[in-house]
Structure P
Amino acid sequence: MKKYIAEFIGTCVLVTLGCGTAMLVGCDAANGCGYILTALAFGLVIVAMAYSIGNISGCHINPAVSLAVLISGGMDVKEFISYVVAQCLGALAGSGILAIIFGLGGVTDETGGFGANGLGGVHGNPLVGLVVEIVLTFVFVMAILGVTSKKASHGSFGGLVIGLSLVLVHILGIGLTGTSVNPARSIGPAVFAAISGNMAPIAALWVFIVGPLAGGALAAACYKYLEK
């Protein structure tokens, strides 16, 4: 149970601070400062959580990462499902916190949708968005698998490497899809955006579930082959 609580907390923090930063400063490609701050926020949350809950749950805080671990033999199906449930609940809780801050606090949401992912950067093309998410998730999960491998020699710097990898994929992805690479991170904001009357994130949500899961599975299969 402690592992699932840790995953809930980690995903809640990721959405609260990552999406919250995007909502506060804006994260469109034309706004360079907000763009970089948002990328850094997501990456730094991973660093903080890796060193705080990593020794409890592995700090997946992402169904795509958990799927890769499942495929790699690091967990069973029952544990995988429990992780995903905890992560999605954490994302919803994080979005709820943002609803309080930006709603009751009267703070302007610069993203217009709780930092939810969208297809505006790829001109609404779901196929292109799917490719973007598969590629970005593949890169991110490959980095995670490499750093956490028994053959890795990164020592205590693993969390930093993973966090910087997330910053890296955000730098390209924010202007295209907002960068999901994490179905839970997309589900929470999309649900609260819909509650507030913005249905666009929900309509495109399948891209940000299928793409990251496919990218994570592909990374796991690829790394498993390369490591043999």
Structure Q
Amino acid sequence: MTGASEKKITPKAIIGFMGHLFLHPFVLFVNARTVDWPVAWILFGLFIPVVVGTRILVYKKNPDLIEERASYKDSGNVKSWDKILVPLAAFIFPVIIFFIAGQDKYFHWTNSIPLWAQIAAIIIAFLGLLISSWAMLENRFFSTMVRIQNDRGHTVCDSGPYKMTRHPGYTGGILYYLMTPLVLDSLWAFIPAGLATAFIIIRTAMEDKTLRLELAGYEEYTRKTRYRLLPGIW
């Protein structure tokens, strides 16, 4: 299914996207007081191309989704509770992860995570990025905010990763957030990473409830795909 109409990406949307893309490395390296951090460059060397590449592919496949995500502040029918959860789960605590990791690097609070664990964490974090990207490419209703997109002909997505979990984008995000402290050798960064994960889980539960009540066909979909985030667990 393609977008109902092709919409243009505004300069404001591009600037916002670029700002979000480079915010994490900026916060990390400023607080670390150094750019001599190979493992951090590896992490961002994976993150940035995947995010940019995914957006390019989404724009080619579903250009209206890019507009939907870029103009989420102006969207109607957004759940009031999501206006609180999104900043916490997707912006504030993720930024704090990199703030604390940078401080940890500078003050040498941790320095105890072995190289093999960092390498394993990089692989899992990259897997999380790929899962989230796959979900966005598969689901043309992958909006920034929780809302029933009646204006876009909202329907249930039950293909690709949505055959395994009902919210694979969140699954991927959790993997990335939880692995980042290991990659950056910062045990203290697990505090904001854990809080970001907690708010994602809360958001998952509330979004799932909303979709069950308001999106036609979603209740039937839950009977085929039983788990929200982790197959066999929840």
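The value 31 for relative contact order in percent (Cα under 8 Å, 6 or more apart) was derived from one model only; which of P, Q is it? That value comes from structure P. When semi-axes √(5λ) of the Cα gyration tensor in Å is computed across structures P, Q, the figure 26, 19, 16 traces back to P. When mean count of other Cβ atoms within 10 Å over residues 19-26 is calculated, the result is 14.5; to which of the structures P, Q does this value belong? Only structure Q yields this read-out.
The greatest value of distance in nm of label points 7 Å out along Cα→Cβ at positions 91 and 211 among structures P, Q is that of Q. I have 2.2 for distance in nm of label points 7 Å out along Cα→Cβ at positions 67 and 115, calculated from one of the structures P, Q. Which structure is it? Only one of P, Q returns 2.2 for distance in nm of label points 7 Å out along Cα→Cβ at positions 67 and 115, namely P.
Rule-based calculations on the coordinates, nothing more; no lab input. All figures in this text were calculated on a predicted structure; none of them were measured in a lab. Cβ atoms are built from the backbone, for glycine too; each structure is taken alone.
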